[in-house]
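Every read-out reported here was derived from the displayed coordinates using simple, explicitly stated rules and does not represent laboratory data. None of these values were measured; they are calculated from a predicted model. Cβ atoms are built from the backbone, for glycine too; each structure is taken alone.
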Structure P
Amino acid sequence: MSIAVLDKAFSILEVFARAGRALSLAELAEESRLPKPTVHRILRSLRDLGYVTPAEARGSYALSERLSSLKAYGRDAALRIVAQPLMDELHQRFDETVNLGVLEGIYVRYAHVTETAQALRWIVKPGARDLFHTTALGRSIVAHLPYEQQSRLVAKVCAEIPTRQRLEAELTATRERGCAIEEEETVAGVACIAISLTYQHEPLAGISVSVPVNRFPAERRRALINAMQLLGQEPNTLPNLKSAI
């Protein structure tokens with residue numbers, strides 16, 4: 001037996017596929033023969049998951065490249081093509097664990113990990129998930145999402161207004177700083193610096209570097225933050241990373 005909401009979601013995706021262009025809410029409702037409120041709710045979920053994106057025409061939506069990447073390579077493989085050069089450079093410069101994460105709803109999932117060669121380390125396994133707001137990796141991604149999408153995600157993980165306001169302030173600081181910083185918030189003895197891959201046209205992905213705090217004195221902390229900020233600002237700065245370290 002099929003699940004009704006899945007039937008409706010795939011009906012909307014099929015309408016997009018047939019049309020081959022951006023569509024308005026009214027057009028989607030008419031073509032899918034679904035009520036507008038139902039289509040709106042499904043579009044919101046598809047947008048949060050990265051499968052639909054707002055189009056240039058106000059009130060219109062289009063399929064994102066995420067569906068194409070699922071078919072062509074597998075989502076994680078496609079992301080690794082984008083992220084691996086950045087991860088390799090950071091690993092070479094710092095010899096610390098580098099993580100690639102993907103936002104999936106309110107969770108960030110670790111898609112790939114490049115481990116440090118040093119004995120003392122904290123490593124998560126690919127496939128592990130954390131609530132986005134508990135990690136620098138998740139916060140770095142959500143901080144760069146459109147305001148409406150960001151607000152929905154924050155509301156889902158923060159029931160109380162003061163907690164929600166603190167998270168919103170942290171996301172604002174992350175966006176202004178150019179990277180997310182986490183020090184022993186999730187795991188005792190571990191710090192993490194993360195950036196979104198928005199500038200690489202991957203708004204639902206990010207990379208982070210995890211460092212034991214005993215290898216994270218002020219000078220090394222500044223160096224890693226500078227390197228991550230440099231990567232997050234300019235897509236072709238790998239040759240210049242050494243000057244930031």
Structure Q
Amino acid sequence: MNLVIFSGPPSSGKTSIILKTIEALKERNISVGVVKFDCLYTDDDILYEKAGIPVKKGLSGALCPDHFFASNIEEVVQWGIDMGLDLLITESAGLCNRCSPYIKDIKGICVIDNLSGINTPKKIGPMLKSADIVVITKGDIVSQAEREVFSSKVNSVNPRAITMHINGLTGQGAYELSTLLYDEDNDISSVQGMKLRFPMPAAMCSYCLGETRIGEAYQMGNVRKIDLGDDYE
């Protein structure tokens with residue numbers, strides 16, 4: 001089974017892109033399933049079910065969704081294999097822009113939209129910088145000049161990635177993406193022992209463990225303080 005990891009900021013169009021891409025994959029008789037990772041709530045699984053796509057969802061709750069992803073990806077892969085899938089797609093939450101859900105030797109795709117702001121690519125960490133393919137959405141809402149400038153900003157952050165423009169409403173460009181996802185030579189039977197491309201966002205402090213009081217007296221563990229200059233030390 002092939003494994004592909006989609007990530008991107010909220011409401012960038014990940015689910016729409018995946019649905020349109022799966023339509024193109026089905027035309028080639030490739031069986032595809034999806035596992036949706038999110039934090040508090042998602043009804044995207046209903047959309048996949050309506051399209052006849054095997055789907056599972058996982059909600060991380062109070063945990064970082066990327067840590068939740070890394071803790072459960074092996075079980076997710078085994079579910080896909082048990083389902084007899086040719087290709088399993090995981091869709092991650094990507095909430096903090098520092099997320100890094102990609103695995104070495106597993107195709108990683110970042111979805112980002114033209115409406116997020118011209119400097120947004122610089123604000124996104126490994127989720128964009130270590131992706132193999134960057135999909136830019138909502139290009140129909142902005143001008144050609146804006147599309148080109150935004151694409152240039154993406155390329156400056158991740159020059160080695162393939163950059164594609166896809167319309168999540170019409171599906172324009174989804175077929176081209178589908179041809180890059182599935183490769184019989186990339187089949188895996190497990191991700192056990194594989195490595196993340198980049199370390200996860202790090203925090204193990206008193207607030208991680210449930211502390212709600214503010215102040216240095218209640219802060220312990222991995223704590224970083226803002227630099228306000230010598231006058232405030």
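Assorted remarks:
- Structures P, Q were shown, and distance in nm of label points 7 Å out along Cα→Cβ at positions 13 and 173 at 3.9 was computed from P.
- When helix-only ellipticity at 222 nm (-39500 (n - 2.57) for each DSSP H run of 4 or more, over all residues; to 500) is computed for each of P, Q, the one that comes out at -8500 is Q.
- With relative contact order in percent (Cα under 8 Å, 6 or more apart) derived as 15, matching label from P, Q: P
- Calculating distance in nm of label points 7 Å out along Cα→Cβ at positions 5 and 221 for structures P, Q picks out P as the one with the greatest value.
- Given 2.8 for distance in nm of label points 7 Å out along Cα→Cβ at positions 85 and 141, calculated: source structure among P, Q: Q
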